[in-house]
Structure 1
Amino acid sequence: MGGEAVVEGHGDLVVGDDGLARPRWAAQDPMLRDYYDSEWGMPVRDERGLFERLSLEAFQSGLSWATILRKREAFRRAFAGFDPDAVAHFGETDVERLLADPGIIRNRRKIEATIRNAAATRDLREIGGLPAFLWGFRPATTPEPQSLADIPTRSPESEALARALKARGFAHVGPTTMYALMEAVGILDTHLLGSHRRGSSGIWG
């Protein structure tokens, strides 16, 4: 995209040809820009939506988020639209099917973790469900980053969430992955100060 300019005093923000300021990672690729503008950091409070985000964050570990976004529809087809009840019933035949699916990340450990997490998500309904569980770890304050370097990669809350999820049978839910999940679903607002998306969740001022 042409016509981009760095925001004075905010070296990690650029103004696009639409006049809106975004972080560099969301300013170039149209797919990432659309994701940033319409979805990232907006509150997700339904079980299936949160199970999908939790699953995709686990698959993203060690990879770029752009790679996951490009494969998102294939992931949805492969994992029954991220219906926890359906995925919890996947067996070894499904694992082999998924390992042969070129549309997704073919990592046995992550595939098996997703199936395990579907069952754990279902079990959480006994104590209020995944949405209430995840949102119960919302901190009292959110970061106010001026630059990308100011954004933490984990927090006491994400560490506590990771421990709590593991205790409930979840896998591939480390504190860094959980911090990224909290950012993505609006539990935190780590939009840079000066970004046109800062405060857009309606949760953080």
Structure 2
Amino acid sequence: MKVHEVDLEISAASAAQYPTTGYPEITFVGRSNVGKSSLINRMIDRKSMARTSSVPGKTQTLNFYDVEHKLYFVDVPGYGYAKVSKTARMKFAAMIEEYLSTRKVLRGAVLLVDARHEPSEDDVSMYQYLKYFNIKVLVVGTKVDKTSRAKRAAIINQIKRTLDLNQTDDLVLFSAETGEGKPQVWQWLEATAGVTGDEGEE
């Protein structure tokens, strides 16, 4: 999809604040600093629509991005950052659980893992959590430009093995720097959300 129009519609802390348009939604989840904001910005061809930060744990709400008035990208707080207080972690967990367990227009989740490392226990737990709620998942291995091409197959095998990836779920290696994997991610997003975009997306 070629994105011409995108807006941060709302930053929600509870279900009462979720948008009511009925557009299909895709949520983006992952550890703090895994590159969620960078991926979202690359997917929508913007440099700073999604807030990137060198400070992990900065996203503290569910951020709903209206993409082409067709679907929402929903960026949720990152997990696994030790310096976030226990109270804040519990609040984020409750916020995310409420969204995942009740949102009827949620069509799928993009789970980001760092391609340079074996998925963490938190990554495994999040994948299992998403499957518990019967949510279709695309696993994206980020920062792949910082690995050698010769290691691509080994990276894929390690992610699949560690997460015990369900055969109905997909895996894409991605780089926000080079755009590697972007067409494949958009293909999954369009198919999962049931939307179509402009022809000619590179």
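Derivation of every value follows stated rules applied to the coordinates shown; laboratory data play no part. Here the structure is a predicted model, which means the values were calculated and not measured. Cβ atoms are built from the backbone, for glycine too; each structure is taken alone.
When distance in nm of label points 7 Å out along Cα→Cβ at positions 120 and 168 is compared over structures 1, 2, which one is greatest?
2
Which of 1, 2 yields 11.5 for mean projected area of the Cα convex hull in nm², as computed?
1
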I have 2.9 for distance in nm of label points 7 Å out along Cα→Cβ at positions 72 and 112, calculated from one of the structures 1, 2. Which structure is it? 1
For -9500 (helix-only ellipticity at 222 nm (-39500 (n - 2.57) for each DSSP H run of 4 or more, over all residues; to 500), calculated) the corresponding structure among 1, 2: 2
Comparing 1, 2, where is distance in nm of label points 7 Å out along Cα→Cβ at positions 128 and 160 highest? 2
